[in-house]
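I've put the structures underneath this note.
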Structure I
Amino acid sequence: MSFIQIQESQKLVNYLNSHPGVLVFLDVRVAQIKEVQMLVQQKYIVQFKNTNKKIALHLKSQAFVTKEHKLETDYLIAQKMSSHNFPVERPFFFCDDKSIIGEEFYATEYFEGRRFGNQELINLTFEEKRIILIECAKTLAYLHSISLNQLGLGEQEDKSNHYQIICKQLLNSYKQNETKISTNIEDILYWLPMNIPTKQELDNLCLIHGNFQFQNILFHPTEPKILAILEWQGAQIGNAFTDLANLISPYYIPYNNEIYEYNGWQGIETLIGIPILEEVVNSYFNARNSFEIPDIRYQVIISILAKSIDQQIKYKISKDKQYQINSEFLSQAGYSVILNKTDQDPFGIRKRALSDFSLWSSWPVSDRCKSYYYRIKDFLIENVFPIEKEILDQTRIRPNSISNKGIPEVEALQRKAKQLGLWNLFISEPLYGKGLTSLEYVFLSELMGLSYLAHEIFNCFAPETGNIKLLIGYGTQFQKEKYLKPLLEGECKSFFAMTEKRVSSSDPNNFELTITPINGGFIVNGGKWFVSSAPDERARFGIVMGKSSKDMQNPLESQSMIIVDMPNPNIKILRQLEILNFNDYPHSYAEIEFDNVFIPQENLLGQLGGAFKMAQGRLLGGRLHHCVRQIGLTSRCLDLMMNKSESGLVFNQKLKDNNAFQEKLGKMKIAIQNCRLLSLNAGLLLDSAGSQNLRTIMAVSLCKAHIPKTCQKLIDQCIQAFGVEGLTDDHPLTVSFIFARAIRLMDGPCELHLKQIAKFAYVNHLFNDLNNVQGYGLAKL
């Protein structure tokens with residue numbers, strides 16, 4: 001209903017006259033509406049013919065149209081605050097009868113007064129600004145001194161740590177509205193839950209305003225006196241200091257001359273005559289009878305981050321790039337507070353990173369990545385290495401059944417890693433990942449590779465990694481909700497079926513499994529083998545690639561991918577497969593038969609005929625991840641060999657002092673370093689050039705062709721140094737060797753990649769302008 005319709009509504013006049021409180025306030029027997037004006041969106045001022053007093057009608061603000069927010073809550077808050085003589089617009093009634101003006105509303109007193117924007121505040125005298133900000137602080141202190149019991153909310157005082165809730169809410173809000181990765185926001189969201197402040201008496205749970213800023217305060221028309229605190233839509237039960245942080249946040253936001261929506265005072269406080277921060281903060285704590293001033297920069301960071309995410313939400317809705325620029329400006333301001341608070345070492349890794357300078361060198365890696373690295377390292381030391389052998393020994397004695405159960409010890413470690421945020425670190429896409437680059441994940445994946453179990457513990461294990469990437473990139477909303485979400489949460493496993501038994505599967509044109517389109521879906525017939533994780537009873541679904549068209553004029557568009565739910569009576573696991581007599585329990589590998597399996601249309605992943613392109617994207621990252629994991633395993637084998645060389649005697653001489661051994665060790669270290677550099681270069685190119693760039697594809701092929709074979713050779717030499725002990729399961733040498741041998745065939749055999757590298761080499765050679773330079777090539781006769 002428009003305000004003209006509201007003005008002419010006889011129902012409103014009758015409704016107002018039915019409330020004695022309104023008539024007493026207006027000091028009339030019968031109210032007669034003269035005019036209705038819109039003050040701001042969803043707030044109307046009602047003027048009367050027979051009195052100069054006015055009332056305000058409050059409707060639900062469009063900025064807070066959520067399932068959780070109710071207009072009646074705003075009314076109840078105003079009612080409770082008014083009963084405690086807190087400065088609010090005194091409420092009269094709440095009307096849920098939508099026939100009166102077309103929607104719910106509540107009525108309050110209306111005050112004539114002033115609301116200051118940033119520039120209006122700056123234009124006041126110094127003394128006026130000082131009094132206004134101090135009055136704001138004192139009023140806020142009074143709000144926080146009203147206990148929840150006094151407000152009838154005492155049962156909520158035992159609520160769990162509110163800062164944990166805030167951190168989770170901010171993360172969810174950011175991820176739901178993320179359009180591109182913001183490094184500063186990711187850094188802040190990573191830092192906040194690890195630095196939750198200890199409980200302080202005055203940081204009590206109370207009713208907080210939620211957006212307490214001087215812009216939301218109504219002042220007397222001529223005096224620096226507060227008439228009412230406005231805009232209570234964000235009110236909630238929370239920690240008192242978060243409100244105070246909102247009030248003082250301009251002190252931490254740089255002045256920008258109105259370039260951005262939020263214009264702070266940092267750097268120009270003296271120039272514009274703003275009272276110093278300490279005076280405003282002291283007035284708040286003095287009003288709460290405390291002379292000890294705590295550090296509330298943590299809460300200021302939360303306040304600035306919330307503003308940054310709010311701008312991001314506006315950008316996603318409007319596509320106005322100014323909002324994105326505002327968000328970046330605010331996130332930089334918030335992260336600067338963290339840097340100042342932590343002496344430029346927000347994640348406490350400066351000393352460790354300096355001691356590992358040769359590891360990090362000048363690679364473009366963030367401090368957040370280094371923090372993840374050292375936290376993963378500590379997790380491995382404290383939780384994984386001590387029980388790793390016990391777990392691997394258990395897997396060797398488990399029965400080779402068709403359905404494998406998860407290992408309780410690994411699942412317990414997964415829960416712990418997830419709780420610590422060491423989870424899904426491989427995802428670089430917005431909305432789902434941790435904001436790490438491909439290069440940064442190479443560092444983390446190599447570290448995880450030190451343990452055969454680690455990638456699974458941190459939910460960075462194939463085939464889930466590849467399937468998650470496919471679902472993020474090509475899944476429908478239905479598929480993401482049903483299949484992607486449980487994978488991200490670690491609630492289930494999945495498989496990826498591509499390799500076939502009777503054909504060379506490195507060429508997908510050879511596939512024999514058919515995906516035949518029919519009315520309402522597809523029929524799948526054929527077989528796959530070496531399907532990893534299919535025997536795991538936790539595998540709820542799998543992604544199957546097969547031939548969906550017999551038209552081979554364009555063979556690259558003859559393949560499709562579909563999602564199959566498990567279990568299915570027409571999908572049979574014929575047997576489990578071992579690799580060099582090693583059963584990778586509980587995931588293992590399986591030979592599967594698909595016998596007239598009906599798959600509904602909504603389970604088609606991506607476009608019909610689009611599987612080849614999708615597979616290349618999936619396999620590119622998978623190849624690199626396999627190689628990097630193998631580098632970690634091989635590095636551990638080298639460490640074990642060097643430990644052995646310090647105690648092993650050969651003809652009364654320690655092995656480490658043997659000249660031949662030293663020469664061999666030197667060559668081995670050069671070889672493993674070459675592997676590391678190849679993988680880091682591939683990660684860097686994935687970030688800088690993208691996955692479709694030929695140089696990136698070549699860099700990954702170089703890794704796949706060189707690293708597995710080199711690592712297999714290095715591990716073989718480690719086994720040789722151990723002697724016959726190296727052939728036992730007492731050390732992770734044999735499992736590392738088996739894995740190295742296996743990945744020479746996984747995601748395409750090494751020979752295929754060598755052939756591809758040769759093709760790239762000739763392409764580069766053709767475009768090498770030095771070939772035509774006089775004297776550069778072969779001598780001319």
Structure II
Amino acid sequence: MLNCYRKPQQYYFSHRLRPLIFSLDQVATAHASQVATRYFIREGGDEMRKICGGNRTLLLLGAMSALTVPELALAQQGAAATGGLEEIVVTARKRSENLQAAPLSVAALSGDTLEKAGIDEFSEIAGRIPGFTLNPDNVSEPNIFLRGIGTDIESAASNAAIGFFLNDVYLPRAQGTAIELFDLERVEIVRGPQGTLYGKNVVGGAINFITRKPTDEFRAGVEAGIGNYGSFDIKANVAGGIGEGLSGSIAATARRHDGYAFNSFTGNDVEDLTAFGILAQLRYQPNDKLDILLTGDLTRRRARGKWVDIQIPSDHNIPFVNPDRRRGPNNIDGKQDADLGGVHLTANLDVGVGTITSITAYREGSFKAVNNDAGSFIDFTQMIYGPGGRIDFGAIDRDAFNDDYYVNDKDETSNSFSQELRFRSDFSGPFNLLAGLYYQHEKVERSEIADYIFVDFFAQGKEIAETKLKSDTWAAFVEGSFDITDTLGVTAGIRYTKDRKRFSVYRETIGDFLGAEFEDEDGNFTRAFSATSKKSWDAWTPSINLHWQPAKDVYLYALVSKGYKSGGWNGENATNPGEARVAYDPEFALNYEVGAKTTWLDNRLRFNITGFWTEYKDLQTQQFVIFDPNLPADNVISNAGKARVKGIEIESMVVPFDGLTLFANYTYMDAKITGDLISTELQYDPDCFCSVPVPTNLKGNVLRRSPENSFSIGGDLTVPLSSRFNGFVRADYNWTDDFFFDNENSLRTAQESVGVLNGSIGIATDDDKWEFRVWAKNLTNELYESGKSDVIGSVLVSYNPPRTYGATIRWKY
């Protein structure tokens with residue numbers, strides 16, 4: 001590792017040698033992570049002045065690299081032009097550095113990789129990352145788990161455990177999984193608690209979407225494809241210089257497909273999709289000190305609801321099982337709509353001793369989800385109604401009707417404003433620091449209306465829950481790095497976060513109560529109540545990281561980090577005002593991690609391994625609790641005393657010969673509940689000849705959605721067909737071990753192990769301007785679950801997409 005502490009030297013380069021300079025940056029990043037490099041383009045545009053704390057040897061290395069690799073991609077995974085592996089630059093630690101030198105566990109997918117794999121949304125990325133599970137069934141409440149930690153809490157007052165960011169701007173609520181993905185430079189998946197630099201709600205990890213920034217160099221591209229299920233998609237982008245110091249880009253995508261399932265009652269497809277997205281960026285660089293980027297994005301999604309199938313029926317529901325898992329009658333088609341977008345203004349000012357960065361952002365999101373969560377069909381023409389329109393359960397043949405009808409109508413809007421101000425030093429000595437301030441204001445309004453019929457419980461009714469949240473977050477953070485020697489360094493930091501939340505809820509029941517009856521402030525029966533509450537939480541989240549480079553291409557690190565997720569309220573499931581005001585506690589994570597990142601065989605083999613042990617305190621989780629044996633179980637949010645996740649992550653990539661790149665990634669996890677977590681289940685009591693709710697301690701159970709083993713393997717083979725054309729074959733196989741969908745570890749709601757094969761074959765011009773490919777996803781047409789629950793004796797499931805295939809043509813300049 002090089003360290004350059006003497007007075008910086010100045011070098012001048014002609015405009016024609018810019019590729020050399022950019023290649024130099026790659027060498028500096030790959031082999032001297034402590035070297036700070038800055039570029040200045042003179043206003044005349046002819047020369048570039050480079051100030052570097054390095055030496056002429058480094059400059060000559062850069063020159064030789066430029067001559068051999070004139071267009072080195074910054075985040076391109078796969079084989080380089082020289083036959084080795086491409087360098088990957090990430091900004092997971094708020095600074096540009098080689099992925100192999102970054103002392104933390106991070107997976108990076110380049111924009112080129114996303115394009116070649118035909119990835120349009122985050123659910124497809126999650127399926128390719130071992131140890132990552134995602135249930136996108138509800139557009140407003142996706143269930144996201146990484147390293148065994150995530151959230152499936154449905155509440156306006158809840159927060160995510162995995163944070164999503166677009167160009168360092170936090171994406172609140174469900175925006176991170178609903179946003180259309182296109183015109184990206186890369187996606188970074190940072191594993192483990194990231195409390196120091198990212199703040200709250202990243203106890204499980206952080207996902208960074210980094211867009212391709214405009215420059216004065218012109219670029220453009222168009223891509224169009226068709227496939228089965230009536231799919232069609234088109235993408236286009238253009239970018240380049242607009243005026244002196246001004247550049248811009250605009251990209252758009254539109255796609256659609258017919259439904260993966262069919263509602264035989266309405267005659268309509270469900271699980272269809274129509275989506276549109278646009279991303280525009282304007283960049284102003286008036287001189288060599290200031291860089292201002294204005295970004296605007298918009299996503300619009302329209303779809304019918306998620307298909308729900310009765311996989312294991314109760315005795316009552318045996319006649320209502322669909323012969324075809326993706327076809328049958330349902331009273332409604334449902335709806336899964338999302339509108340989201342934002343405007344971000346990022347300014348970087350070089351002040352000589354470092355860079356001051358300001359990020360100002362405003363975002364909005366609107367989500368609408370309507371679904372019959374029971375997956376049932378009720379023939380209401382056969383019902384017999386009594387006075388007031390209520391079903392006369394004693395007069396009907398209850399065996400002729402499904403025992404569960406539950407239409408859930410969820411509507412949510414949110415908006416947020418955030419401001420981050422930070423300073424990153426560029427000192428010439430062994431010490432550098434990163435410090436900043438952060439503020440966010442968020443407003444959430446949410447309504448949930450459940451319309452239900454349970455014939456065996458003689459229950460018919462409607463529950464209404466309207467919740468509102470206003471929250472303010474303040475934070476200050478600092479992180480310092482010190483080079484102890486040329487090869488050994490330490491980085492330590494701490495963040496203070498304070499959250500203030502104001503919460504209100506209105507609940508009403510029409511007809512029969514689904515759970516316990518409501519009470520007012522005095523304990524009297526009521527059908528409606530409201531409550532308000534406010535509370536503040538704060539936390540210190542430190543981290544320390546020791547990193548060592550014992551050899552040129554070997555990086556070792558050991559870190560300890562803490563994460564924090566703010567508390568909230570159980571108001572949407574409360575039965576009285578007092579209960580609605582009771583808050584659940586914040587969640588904390590303490591992570592111990594060691595890792596090795598190595599490169600071998602003249603940059604043809606990359607092998608990284610990470611071991612982690614994470615302790616969780618007051619883990620927030622959602623449980624089914626039975627309040628009344630005569631009524632279905634209700635969902636409540638509670639804190640598990642403690643939980644522990646330990647495991648190993650392995651990532652490898654090799655270029656055995658020019659044109660072939662192979663990769664293999666593996667994750668092992670052992671995730672357990674180590675504290676008290678009480679659930680209830682019905683058990684038969686011979687004393688009363690009836691079933692009674694019995695509390696069960698889940699201590700020692702496996703955490704939900706935590707497969708013990710998972711791996712991803714694949715490759716990319718390119719073969720020259722002529723002097724102008726290359727043929728290629730790409731494939732990836734992603735296998736996940738069996739896991740439980742609930743903390744009760746019920747075998748009825750376990751998902752069996754499954755492997756999913758994706759691939760493509762095609763032809764491209766030698767200059768990579770044109771490409772035609774035929775592709776397939778889930779090639780073997782595996783039927784596997786994305787969600788699963790056990791409701792009054794029936795196991796209800798939703799499925800991941802079936803086999804899809806098609807053809808795509810692409811042109812880029």
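One of I, II was used to compute percent of Cα pairs over 42 Å apart, and the answer was 32. Which one was it?
On the way: I: 47; II: 32.
Answer for the origin of the read-out: II.
Matching task: 0.40 is the computed value of FRET efficiency 1/(1 + (r/R0)^6) of positions 161 and 465 (r between Cβ atoms, R0 = 30 Å, to 0.05). Pick the structure from I, II.
Working: I: 0.40; II: 0.85.
For FRET efficiency 1/(1 + (r/R0)^6) of positions 161 and 465 (r between Cβ atoms, R0 = 30 Å, to 0.05), the value 0.40 is produced by structure I.
Where does the value -1500 come from, among I, II, when helix-only ellipticity at 222 nm (-39500 (n - 2.57) for each DSSP H run of 4 or more, over all residues; to 500) is the thing being computed?
Working: I: -14500; II: -1500.
For helix-only ellipticity at 222 nm (-39500 (n - 2.57) for each DSSP H run of 4 or more, over all residues; to 500), the value -1500 is produced by structure II.
For which of the structures I, II does the calculation of distance in nm of label points 7 Å out along Cα→Cβ at positions 177 and 753 return 2.6? List each step's numbers first, then the result.
Details: I: 4.3; II: 2.6.
Derived from the structure labelled II.
Consider the structures I, II: one of them gives 27.5, 86 for Rg and Dmax of the Cα atoms in Å, for residues 289-576 alone as calculated from the coordinates. Say which. If you can, show how the numbers build up before the last one.
Working: I: 23.6, 83; II: 27.5, 86.
Derived from II, not from the others.
For the read-out mean count of other Cβ atoms within 10 Å over residues 321-328, a value of 18.0 was computed from one structure; give its label from I, II.
Details: I: 18.0; II: 14.4.
It was calculated from structure I.
Match the computed value 1.5 of distance in nm of label points 7 Å out along Cα→Cβ at positions 537 and 569 to one of the structures I, II, and report its label.
On the way: I: 2.1; II: 1.5.
Label of the source structure: II.
Which structure, out of I, II, was mean count of other Cβ atoms within 10 Å over residues 121-128 derived from, given a value of 20.1? All intermediate terms of the calculation are to be shown ahead of the outcome.
Working: I: 14.1; II: 20.1.
Of the structures listed, the value fits II.
Each reported figure results from applying straightforward, stated rules to the coordinates on display, with no laboratory input. None of these values were measured; they are calculated from a predicted model. Cβ atoms are built from the backbone, for glycine too; each structure is taken alone.
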